[in-house]
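All of the numbers you see were taken from the coordinates with simple rules; none came from a lab. Model, not experiment: these values are computed from the prediction. Cβ atoms are built from the backbone, for glycine too; each structure is taken alone.
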Structure 1
Amino acid sequence: MLTDSRAIDRALQRGQLARVVVCQGQRLSREENAVIAAAKAKGVRVKTLVSVAFQREYGAYALVGIQARARMVALADVVNGLNAQSKLLILDHIQDPHNMGALIRSAVSFGFEAVIYAKDRQCPVTDTVVAASAEAIQHIQVCQVTNIAQALQTLRKHQVWLYGTTVDAPMALTQWQPHTPCALVMGHEHTGIGPRIQKELDSCVRIDTPGATASLNVSAAGAIAMHWTWVQSQRAI
């Protein structure tokens, strides 16, 4: 959901606005009506949802929901845009749309250029993913691939270092000094990174948790790992 009128205007001008969703029965402000009018003029679909469904999707305090299109690109485009500092996020069958959206938001926050995910057995880019990313999905390339392992092999051929996080990795995150360009793989919420994918990685790291829980939610772990990757890449410059 976009709440900044300038961000909404940018999305309209770039053709990245997929649709506008309005909460049924609510009085809209002049600005919100202007958003709807501008969207209609551009041929963007405007949909009305009943209050319960709208609030479940966009939150209790919103009146107008905006869904932005992701910048969908091919893997070849990601490869062609690589540079010495490139950082990519790879999702190995993430199921929860809130986790996917949160991971995308963190990827944008820490300077990752693209998110790559599998076509099957993976959460697609839904309204909930867009909302959970807090509009960040507009600022990153999104690449859907048929096979994650094959995508990793392609990236390796282009000198991309491949890393992942697992709970039993021999190396702690604080000992890790990632090279760039790199790709960071985050695994399934319950089973983690699949064995086939782990075989393709240069190394895995673990995030130590001194508290009572043995592991973190994947979106929290991803945020920590991406922040560390960014910090280390800054030191290497």
Structure 2
Amino acid sequence: MKTSNYWLGHFKNNALQQRINWEVAPNITRQEVNAILSSLRAWQLGETSEGRSLIAAATKYAHEINDPLFLEVIKLFIKEEQKHGNNLGMYLDRIGKPRKTKDWGDSLFRWTRHLNTHMESWTLAVIVVESTAQIFYQALKDATNCTLLKSICTDILIDEAYHILFQNERLAEIFERKSVWSQQWRKPVYRYFFYATATLVWLANKRLFNAGGITLGSYFKKMRYKYHKTIEIITGQQVNNENSNLKLKYGL
């Protein structure tokens, strides 16, 4: 597992990367806007969280494992997520569409986050949301021919790949510290939470997914692959041998 010092360097360096050319004017059609707008506004709102509950959980966890740098890494991670929200918000401004101030999905996640005080459950939640985000932003990128929006999505997708690796490594470290019995009952809990959350994301964004060429079947095949990879990293054991076939078929 990579150290907190490694991730601190990664997030600091990534903050210096400029992958979006804001001099490019948005060129999106009314039909494309109609297909993506509701989900785009909801995700923009979701990316703007201040992360106070996560910082509280990370503070407690960093003290428990005697790793003060971990808290600094989490703060940079939150800042990077907020960058996504800011960029999406700027895009909405550019196309003359108002930002959302309230959304049922975001309200639900924010409510559950306030109840969440443990780093383990926080990390699991972030892994699932980031996994769905990879599919969401790829679908958003494919749903339009707007150069500016595509570059925003590409920037987010690059960030998300590292976010998932970072969180998977952390959950693996947390999981390893548990007893054998504790590890066994956690596995079905992880699975239930992963797929329950994935289902909610599909229901809330199926119009955009369809616009980006993602069907219900392909969505859950992608999520199954992501779930298996997460479990393999956490437990150090291969779940099955179909992951490679899914990767080739769905470009994961």
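See the values below:
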item	result
For helix-only ellipticity at 222 nm (-39500 (n - 2.57) for each DSSP H run of 4 or more, over all residues; to 500) computed as -10500, the structure of 1, 2 it came from	1
For 2.8 (distance in nm of label points 7 Å out along Cα→Cβ at positions 211 and 227, calculated) the corresponding structure among 1, 2	2
Highest-scoring label, criterion being relative contact order in percent (Cα under 8 Å, 6 or more apart), among 1, 2	2
If semi-axes √(5λ) of the Cα gyration tensor in Å is computed and equals 35, 19, 15, the structure in 1, 2	1
Among 1, 2, which structure scores highest (criterion: distance in nm of label points 7 Å out along Cα→Cβ at positions 83 and 123)	1
